[in-house]
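In what follows, structures are represented as structure tokens.
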Structure P
Amino acid sequence: MRDFSANHDWLSINTATIRKQAGAEVPLARIIDQCAAQGIPAISPWRDQVHAAGLDATARQLKAHGIGLSGYCRGGFYTGADAAARSAALDDNRRAIDEAKTLGAPCLVLVVGALPGALEGRAQYKDIGRARNEVRDGIAASLEYAKSVGMPLAIEPLHPMQAADRACVNTLEHALDLCDELDAGRSGALGVALDIYHVWWDPKLQQQIARAGRERLLAYHVCDWLTPTRDLLSDRGMMGDGVVELRKIRGWVEAAGFAGYSEVEIFSNLDWWQRSGEATLAVCIDRHRQVV
């Protein structure tokens, strides 16, 4: 297993981690400058932030600082109440693939979607089996275009608590089943984004990480699970503050062939988003060296 104790060469920051600072929304350009000032080699930006900053301007700023990407957040949300909604989702995913390509991302992360309308509290149907079929068909359609431009897609399984509103793919096993169905040749065009917050509890985790192998493990996200958790969406813990055996899981991931960035992704409305970006990044660097 790689030794992270001497440097943070393999640290990436998902920009959600510091998109709010002292309770206020922060422009992406400032986040990139803050990461560059602390020698952080990679980030994973969110599409809405890139749109606000400008795609070409973001690409130029990243190049100027020599900052790479560990992924691009996010595509997906394939489900819809009717054919028009599903077609619009495919169009949006094509745009996301093009944006990821422009930024030089190694993959586009897919949060696949669930019951349409549930995120707003108005689910338009309740058939989760239907949602899963629509997700499979949507990924298959996106994959065809993604292959043509050379942009790998990374399915991110989300914790079952988000099965209704954000993603009806909730285990690594399910995500890999989709990969095997849609990309049986393990071409590298379709894989998974493994987010510790969502999968750490899974009794099959070690087995499924080994099954994934180097070809399927496209992104690795780290944070911690707090007890008690005060908010299931936005109370993720800083690495080392919770109950996840982070180093053990990274050992499994690296044994399977992953050698990329450990991407810190922390939603923390009650804690880390109340601090300055500089302070949060300094702790991320320290914990990356000590506990990741």
Structure Q
Amino acid sequence: MASSPQGEMPPVPLWRSVVWLLIDMTLVTIMQAIVKAEGETYPAVQLVFLRSLVGLVAVAPLMWRHRAKLANASNIRTHLSRIAFNSAALTCNFAAFAALPLAMVTAIGFTRPLIQLAMAALILGEIVSKTRYVFTAIGFFGIMIIVQPDAVPWNLGLLAAFGSVVFGALAVVQTRRLAGENSVVLMLFYTAGLSVLTAVPAAFAWVPIPLSTLPSIILIGLLAQVGQYCWLQAYQKQESRLLAPIGYLSIIFSGIAGWLFFGEVPSLSLGLGAAIVILTTLLAAPTERWLKNKKQA
């Protein structure tokens, strides 16, 4: 058997990465269900702070091991901007899960890649083709079908869901600016910064937590950390283009969880709108390449 060149990762079967990704989706869906249940009692920012605090305890040994890298990190302003946008995105996401059906929040979240295109063009000066803009417009048409402006009242839950998408896209743009940064440093800055930035607003909005509820709150943080590990296991050893379509199965996971635990029955409009959003994000790049090749031929 031929050995792989030194320094290169040995090939990993696609099915193994898919399994890691499915485990991640399962854990994250359970976390979302707990957030939805507890979000009726506790403010979203408090849940985000506690989630990040559990994560901080989990990565504390890693922070100590890489303390020199953290101390010598550059682009502190960009790090802080990234953490601030992530904090806002996660708080909005938790608030949306508490107010809306799980599948609806997941479907709206699928528009993030489309928003990132516009953000990258405006902030980073990246060139975005007309084809991409057309697909973005079609994607937003799908979102209008999901939220049904005439039937679904525009409430804070919907605003939070869209806020999560916008702030999340801004966080990704800031992450691109840190392309040369060590991945461990990125993760540790995120975990520690999230705890620090959400501590003060969480303190002002704090609702006392009885001991009987504490295990559920801790479980949110643990599921998020283990889910992140599974996600990294999937993507570090496999091409993202092969795994990206699998990620859209998360709406099925959310739909099942919403139906089992909260009696949420996904509507036909949600299914149709989600299908349009998923197809636009999947077909944008291949269509762009096809048109480019056709023009050059």
Label whose coordinates, when relative contact order in percent (Cα under 8 Å, 6 or more apart) is calculated, return 21 (choices P, Q): P
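Could you figure out which one of P, Q the value 18.5 for Kirkwood radius over Cα pairs in Å, for residues 148-275 alone was computed from?
Structure Q accounts for this read-out.
Can you tell which of P, Q yields -0.66, -0.99, -0.98 when log10 I(q)/I(0) by the Debye sum over Cα atoms at q = 0.18, 0.26, 0.29 Å⁻¹, for residues 52-91 alone is derived from it?
Working: P: -0.66, -0.86, -0.95; Q: -0.66, -0.99, -0.98.
Only one of P, Q returns -0.66, -0.99, -0.98 for log10 I(q)/I(0) by the Debye sum over Cα atoms at q = 0.18, 0.26, 0.29 Å⁻¹, for residues 52-91 alone, namely Q.
For structures P, Q, which has the highest computed value of volume of the Cα convex hull per residue in Å³? Before the final figure, lay out each step's value.
Details: P: 121; Q: 178.
When volume of the Cα convex hull per residue in Å³ is computed for each of P, Q, structure Q gives the biggest number.
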Computing helix-only ellipticity at 222 nm (-39500 (n - 2.57) for each DSSP H run of 4 or more, over all residues; to 500) for each of P, Q, the value -13000 comes from structure P
Ranked by mean count of other Cβ atoms within 10 Å over residues 188-195, the structure on top of P, Q with the greatest value is P
Note: FRET efficiency 1/(1 + (r/R0)^6) of positions 44 and 228 (r between Cβ atoms, R0 = 30 Å, to 0.05) at 0.95, derived from one of structures P, Q, originates from structure Q
Structures P, Q, by mean count of other Cβ atoms within 10 Å over residues 12-19: label with the highest value: P
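Rule-based calculations on the coordinates, nothing more; no lab input. Bear in mind the structure is a predicted one, so any value in this text is a computation, not a measurement. Cβ atoms are built from the backbone, for glycine too; each structure is taken alone.
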